[in-house]
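We did not get these values from a lab; they are worked out from the coordinates using the rules stated. Note that the structure is predicted; figures quoted are calculated from it, not measured. Cβ atoms are built from the backbone, for glycine too; each structure is taken alone.
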Structure 1
Amino acid sequence: MLDGTETRNLGSLSHDPVIDQEIMREGHPCSLWERVLGSVAQRYLCADELYMQQTQWKTIEQGIQSLREMAVMEIVFSDDLNTRNPDLVPCTPVMRQKLIRLGPQEYSSALEIMQQDDTEETVLDMAKKL
């Protein structure tokens, strides 16, 4: 658990002065992860304001990283305060389509074939498929 004084000693974490200032704000002690998530949510009031670079991925590791980045976006703008682990975020159809669209043909084809309609999969479930 960190308080504002301890986070100030860490210096810039986000390369965004507004987010860094929010991270360092005094308040109740909480984890660095909670401070970062809360600060990003304060800086960007809705997901449309936060630009996420959509780059092609070529390796399984890059695909998993891309999927986890999308999950963090879901966490930041979610009303569910209990979901703080990107791997446990439900993989939405939009996330799945972005992953398929940005991946190499061999992985994208396999992911399309493995798509299950009625079951709710987490990001971790999708990562295991890669």
Structure 2
Amino acid sequence: MKLLLLIAIGVTIVTSAEVPIEAVQDWERNISGFKEKCIEETKVDPDLIYNMEKKLDFSKNEALKCYYYCIYKNAKICDDNGQFTGERYTNKISTVPLSLTTRCTSETVHLEGCEKAYQLAICIIKGLVV
């Protein structure tokens, strides 16, 4: 019985974690001009985006991965060669600390394209969760 209670508490804690509202609003404001374009271009299911950003459900879906790459390119978070820097990310999305963006860009330096953008997004989302 105690084990069941601990599992229930753990599930409640995990599912109640979320990205701070200020960061969500800053992100939405900065990508608003590109979101629909990138959804259409990548053919991603919008529910996957919602689930990743709001429910912390990190689905390994190729269209979702390329959606983040599309967003980052259009928002100039990465350069034309797909390279990211912590400074560039934080300059665009000011509610994300430079220490987090620098760590996440370092952790994804060995990746490329859609996979790199997706892993960067996961790292930043996980780093912002409260």
Problem - Given -16000 for helix-only ellipticity at 222 nm (-39500 (n - 2.57) for each DSSP H run of 4 or more, over all residues; to 500), calculated: source structure among 1, 2 - result: 1
Practice task
For structures 1, 2, calculate distance in nm of label points 7 Å out along Cα→Cβ at positions 98 and 122 and state which one comes out highest.
Solution key: 2
Practice task
For distance in nm of label points 7 Å out along Cα→Cβ at positions 50 and 74, find whichever of 1, 2 sits highest and give me its label.
Solution key: 2
Completion exercise
Re relative contact order in percent (Cα under 8 Å, 6 or more apart): value 21 computed from one entry in 1, 2; matching entry is structure 1
Fill in the blank from the handout: Computing semi-axes √(5λ) of the Cα gyration tensor in Å for each of 1, 2, the value 27, 17, 14 comes from structure 2
Completion exercise
If FRET efficiency 1/(1 + (r/R0)^6) of positions 42 and 58 (r between Cβ atoms, R0 = 41 Å, to 0.05) is calculated for 1, 2, the one returning 1.00 is structure 2
